[in-house]
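Listed below are the structures to be examined.
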Structure P
Amino acid sequence: MRKALVTGGTRGIGLSCVEILTEQGFDVYYTGRTAKIDPFEGFLKADFSSREGISEFCSEISELEIDVLVNNAGVNNPKPLSEIEFLDIDWAFNINVIAPLNITKTVVPHMVENNWGRVINIGSILGEISREFRSIYSITKSGLVGMTRAHSAEFAKFGVLVNCVAPGYLDTDLTRKNLGPLGMQEISKQIPVGHLGSPRNIAEIVSYLASESSSFITGQVFTVDGGYLGV
């Protein structure tokens with residue numbers, strides 16, 4: 001049985017990925033900062049907000065022999081540029097960029113040795129476009145695209161495929177917090193399909209990229225946004 005690791009797997013996109021990969025027969029590990037989600041085993045407590053936390057987690061998983069990695073954990077705390085402090089920058093970069101980079105570095109040797117692996121980075125359409133107060137978030141999500149392309153070029157010859165899924169606006173806790181009901185209503189009007197997406201929409205793409213069917217796909221960014229960027 002192949003093993004998958006989903007970071008930030010206790011809610012939203014991450015939880016949907018845990019659900020669908022479990023359905024597909026993977027032995028799934030997932031991270032969170034608090035407690036496991038019933039009925040899923042494989043919970044790993046993790047805090048990626050500091051370099052020490054990232055290092056401790058990478059040591060913990062170094063012997064797990066992960067075949068599919070979903071770098072999903074991410075944060076977004078909108079602020080005007082004038083209010084951004086170094087602590088805000090470190091916090092976001094550690095979780096959104098440094099953790100995915102180091103976790104990938106930790107699990108890829110097993111994939112290379114096995115001549116099979118999948119790394120799926122969860123980006124955002126705000127890595128391509130942006131809106132006010134999202135400078136740190138957009139920078140970090142753009143960084144994930146660069147990471148995807150660099151790692152796909154480095155590891156394709158070893159059977160390790162690296163891709164990115166860039167969600168648009170989804171009905172999640174984070175979206176509700178950052179946009180509020182009126183903001184979500186306005187965004188929905190701008191999406192050609194007429195509504196926000198769901199975490200399951202993203203998880204289904206992740207499931208495909210984790211499968212044998214994706215064997216000729218690497219270095220790509222899959223935008224899943226209901227047509228928002230096409231407007």
Structure Q
Amino acid sequence: MTLLTIIQDAANDIGLVTPDAVINSTDNTLKTLLRMADKEGYALNKRYEWQNTKDEVILTTVSATSQGNIFTITSITAASVTGMSSPWDYIINDTIWDRTQRRPVFGPLGAQHWQGLIASSTTGPYSEYRIRRNSLITIPVPPAGNKWAFEIKSKFWCENSTGQGQKRWLADTDVGRLDEEIMTQGIIWRYKSAKGLDYAEDFNTYERNVLDAMAQDGGKMSINMGGDAEFTPFINVPDGSWNL
């Protein structure tokens with residue numbers, strides 16, 4: 001599905017005229033549907049750490065407190081359009097590892113913890129980090145040339161026809177990185193809500209489908225609610241009398 005087919009499906013379900021184009025249209029109804037499509041993409045992406053909106057970042061450390069601007073560090077030029085070069089929304093906790101030294105990098109630190117470490121005369125062996133004024137800062141200063149890897153939540157919930165990530169619809173041929181049928185349902189209830197129409201059942205259907213998608217996204221670990229099913233050795237003592 002593309003943006004155009006998503007909007008066409010939404011328009012058909014609502015009972016509107018099926019459009020031939022969306023972007024750059026001067027029709028006020030299509031402008032409203034496009035705005036609802038952007039709002040839906042943003043909200044659905046913010047709601048959950050979807051597997052298709054995560055990226056891995058590799059950082060080569062420098063021997064300094066600041067490892068650089070987080071938007072520059074996380075810039076993935078090949079996966080983004082001009083002007084949207086960084087997909088960074090936030091670092092997923094407990095994912096930063098120093099692959100050179102094979103140890104975790106702890107954080108993010110709060111302001112109080114950070115200032116306490118700065119005031120201390122000693123530092124521990126493990127690097128810790130925080131982000132301040134969009135700069136990734138660390139303590140203690142790491143050696144230059146170490147490879148740090150971590151995962152980020154991406155702001156890019158759609159992409160253009162060549163696979164470059166975007167945080168809003170820019171062309172009729174753009175495609176979603178999230179479930180496009182759910183996004184269509186989101187556009188429908190948001191449009192009806194904005195126009196003062198009854199949207200309760202549309203919203204309930206949308207919510208059920210979002211929760212189902214969250215439960216299945218990326219696969220989930222099995223949880224045994226019946227306890228440990230592992231075989232446990234035992235001694236079988238037969239009935240009867242025994243010589244002592």
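For which of P, Q does distance in nm of label points 7 Å out along Cα→Cβ at positions 52 and 156, calculated from the coordinates, equal 1.4?
Working: P: 4.1; Q: 1.4.
Working through the options, I get structure Q.
Can you spot which of P, Q the value 6.1 was calculated from, given it is distance in nm of label points 7 Å out along Cα→Cβ at positions 28 and 100?
On the way: P: 2.0; Q: 6.1.
The read-out was computed on structure Q.
Determine which structure produced the value -10000 for helix-only ellipticity at 222 nm (-39500 (n - 2.57) for each DSSP H run of 4 or more, over all residues; to 500), calculated from the coordinates; the candidates are P, Q.
Values: P: -13500; Q: -10000.
Working through the options, I get structure Q.
Given a value of 20 for relative contact order in percent (Cα under 8 Å, 6 or more apart), calculated from one of P, Q, which structure does it belong to?
On the way: P: 20; Q: 26.
Corresponding structure: P.
Out of P, Q, which one gives 0.05 for FRET efficiency 1/(1 + (r/R0)^6) of positions 124 and 188 (r between Cβ atoms, R0 = 30 Å, to 0.05) as computed from the coordinates?
Numbers: P: 0.95; Q: 0.05.
Matching structure: Q.
Taking 27, 20, 18 as the value of semi-axes √(5λ) of the Cα gyration tensor in Å derived from one of the structures shown (P, Q), identify that structure. Write down the numbers at each step before the final one.
Details: P: 27, 20, 18; Q: 43, 35, 15.
Source structure for this number: P.
A value of 1.6 was computed for distance in nm of label points 7 Å out along Cα→Cβ at positions 4 and 172; which of P, Q is the source structure? All intermediate terms of the calculation are to be shown ahead of the outcome.
On the way: P: 1.6; Q: 0.4.
Among P, Q, the structure yielding 1.6 for distance in nm of label points 7 Å out along Cα→Cβ at positions 4 and 172 is P.
P, Q: which one has Rg/Rh (Cα atoms, Kirkwood Rh), for residues 68-131 alone, as calculated, at 1.07?
Q
We did not get these values from a lab; they are worked out from the coordinates using the rules stated. Model, not experiment: these values are computed from the prediction. Cβ atoms are built from the backbone, for glycine too; each structure is taken alone.
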